[in-house]
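Engineer: Structures are listed in the sections that come next.
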Structure I
């Protein structure tokens, strides 16, 4: 496979709500272009996208799949991204690899929670967007009403670029030329005129000619095409397409749109990298040049383990050319890695290639050091190069885990590291305050599938339980602390005395801790200041009130004493720690609990029941919205500690018709009665120990 001209490449991601038909649509497009000999189905578990055992079992995409096909002389790289809320991190992680985000909407269900989220994130990332209304073959649809709802929700820049026929058995394209064919609503000619008027605004000469002629019959087709792509890049247009992945209606129109109208890597908005020229310098933006002769820059946006080829790093080339058997640098590693096998992925299949150029998507295998968001490059002072961080959702749903068989401990360590490397929204932490190992993800289903993989793929059984809440400690006032550490053991003694002040820091402080040496006259020699800070930092880690991590405090050491013989580092560690604890106890300490934002989608007749249930959980309803099809959205904030069983309760209240997404919002002071109970429990554990 020869290196492609970037002008002939199109990169797009199919995103949107689960069950909107993304995988079936991808299958239809592969079949229509002759890439696969027959269409598979999600129900039969034989699609090109959903090839893992977990995806076949759950009948949902659980991780992005790389697909590609040829059409109209162009290579289209298509990523089928998962739509389940618990796997949204996987969908967002592919954004740096594509020029266009295609949001698939179920024609019957309309705008859903993930639709809004994907549209908003793509806009924030300055990515061109298009909306694909799928399943137009279903009965009792109000497609014209759905288009109006889309325009109301996302703006008047959303315009149909195709229209369904009256019986929805076919789709009529309206951009390339005016048509007098009959459509379900509007008219093809009117829709053509509206979209042309929208895009000629991008070029003054086109607009002037259009106004003079009164129509677009004499407009230069290439200029009109360029104006269309410019409108996409500058968010002046969001095309709406119609299709049925099941019947194939609209497939040809969609393929033409993908191959010949969407921006190429040369035309899309550049992905901004960040680079630091030296250790002391600030980071600045760096834009890769899609030139195959320049030094290589490629970004790893997915890591996975393939049972046949081992660990895979899936990447997008932003600059230069990557070649099989060549040597490149990985992130800031100084030792080059050898590219043994360069692959082009087609679902689970791997096609070996010799080289990939700018704009293309490929994979490298059997490189153990590769990791998510790493940059492959060829040096030239690019060691600090990285993409602007992605707005990945923070893992908030946790389960405390323990091995059923402790003989699996070594095997478990390797398995969990593999799973975390593959999933940017999966974490595991040992919480010292609660003495629990907590696995955190984006929801119940997310962690359930992780546990299934742990058992089926690695043969490891885990016991789970709800985790104790990971509070944080902080202070609300100013105070002073003092401690003298003096120890005589017959030989050289230990001596250190510390006076310090503490005060709260703003909630949005970058690190949550500041340390200052405010002593004068050498009361404490400078060499002992790191020891005092070390003692304080030990307390920050293990807590001063209830055993939870401490944050939001500024410490100033203003006086103390030392001994020329007996003063040692260990003495000042102890003195700093105990002086800090004394000050904290005087500074009105409080526990902070995590508050999350919930977005609950449900039938509108359950709105009152859900709002009432949230109020019993110390929740606050922030907003409610009515949606199409008698659905509503409730936006609320509530303490994470109150939501351990919310998934089960929501299913019970709505009969399984409700769904929700949850994101970390901020920390708030814990109510006094809850704080006292937590402190008492901590004191009781200390006594037991």
Structure II
């Protein structure tokens, strides 16, 4: 028994051919385009030793009789028992022209080829998309009843299946797989499609929220998904069973899950928070379609929607099918497979395999240069406060990565030490002394840097002053608030305003402001410090809104407690968990690579959410900490040694790791 297969190197095709090769003595002819020669070689490795029985036949789906040469047509005539036509476009986001060519014209050419070489049975791999958006249960004996075929994917799948049905004198069997997902035993899949489009959203939730935080999601129609191994095994078995010619088979899950359930299954697989409250998208159906379409034509709405979908790597068309209305009867398939053990496995049992394979092989971020070297090599990066602590560690890291580092601080002696370390490591560094609390000195710095280097690609506003003192001890210390505001806000702002015109001219630039977790947690005893950082955060949010379309990014890093000289006066911090300057420098590197709006720890984000949703609870937590942790000796003026923190204090600080107390 010999076979001819189109799409043999495709996702379903590889597994179907592997099943066909289990049948002894068979020979398989695979249609292979010239451009797919390398892909065919990879497929032969996948098939293993038995692949010697797979013969490549040069051709093209877009040509008459599949573009197979006259000599091969003659040789194949009478040789092929079964032909499996799998080659097609299974992609909602593909252009209408490409789908017309592959799905309709390609099927027409495959049918001509089958008739010419005398194929006994033509096996057509259609799709449940052939039913369109039929409302209700679509049976296997239904075809003309399909409705909602406006989308080119649905239309071309329906029309290509119609071509098969119209061919008189040709024996056929039609298979309509559901949404084909990865292998249930390995997780393997070859592209992002279907539910995979939402994996990036789930990943972002996992990275930014603790798993136990309840979230709001969507509920929609039932998504009929089947693993590729089930599709290949079912198709192989049904194709060889007698008495089934002229029938259609739904290769579907008889008990499909609703969209919200599916997202939660993958949220569990990806260790992300589950969507405990789900809003049914059907509730928006009362809005007239014309009004919805008109709203999407409004430029701001269209642009915002496009940006959200772009960030999440979700094609716009996918959202249209969240409320999928069709159920599929599969009694023909169940009858044909009865007693074989071939059945659709429970998604809950193998979702983790799909997630793991996607995250290791298909996550779009894997294909982006995420190295710091790729982001900064040859670029001019200014780091303020570079003589010690976070700035020192960041400058070293950037110098090693190949950036042209401009380091700035008030003390020249320690700056020169930083310069020496960077140059020893082979980096390029330029030193500028500046008192960033002096606006005139800031203006001088900007002028000198632009004169010497022409531009600054990345500005890291790291220099800052922190004061830990309760408000009750600050009534006569208004200068504390003035000093922190002068350096932390006005000094940074002066540099931003100085370099922004050049960045606008270049339509490129990145401003990174080192803020504090205290802005998110509203930490007591840091009112002067947090207020100054909050001012800079607010400015950055406004600036980001104004310059995002000019190639200029603003990133705020809400830095947790870092063990630097700045926290040394508070002896209690010697006993509580902190991060190191090197870890803080890694956060700055991550900001440069990804250019995100904000970088914060999960605890910081949770604190912000807590204060937003349950402000009184947040106040109580902060007040508990305020009463638990005393003012430092430096704040009170007490020269006696500070008492060691109690076990209760250490436990509380450990639980709230990184928050300033």
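Since every read-out is calculated from the coordinates, none of them should be taken as a lab result. The structure presented is a predicted model; accordingly, all values stated were derived computationally and were not measured. Cβ atoms are built from the backbone, for glycine too; each structure is taken alone.
Engineer: Of the structures I, II, report the one carrying the highest value of Kirkwood radius over Cα pairs in Å.
Structural biologist: Numbers: I: 28.4; II: 29.2.
Result for Kirkwood radius over Cα pairs in Å over I, II: largest is II.
Engineer: Suppose mean count of other Cβ atoms within 10 Å over residues 42-49 works out to 13.6; of I, II, which structure was it derived from?
Structural biologist: Computing mean count of other Cβ atoms within 10 Å over residues 42-49 on every structure in I, II gives 13.6 only for II.
Engineer: For distance in nm of label points 7 Å out along Cα→Cβ at positions 426 and 562, which structure out of I, II has the highest calculated value? The partial results should precede the final answer.
Structural biologist: On the way: I: 5.0; II: 2.6.
Answer by largest value of distance in nm of label points 7 Å out along Cα→Cβ at positions 426 and 562: I.
Engineer: Given a value of 37, 34, 23 for Cα extents along the principal axes in Å, for residues 258-329 alone, calculated from one of I, II, which structure does it belong to?
Structural biologist: II
Engineer: Quick check on the output: -12500 is helix-only ellipticity at 222 nm (-39500 (n - 2.57) for each DSSP H run of 4 or more, over all residues; to 500), derived from one of I, II. Which one produced it?
Structural biologist: II
Engineer: Still on this model: Determine which structure produced the value 3.7 for distance in nm of label points 7 Å out along Cα→Cβ at positions 458 and 482, calculated from the coordinates; the candidates are I, II.
Structural biologist: Computing distance in nm of label points 7 Å out along Cα→Cβ at positions 458 and 482 on every structure in I, II gives 3.7 only for II.
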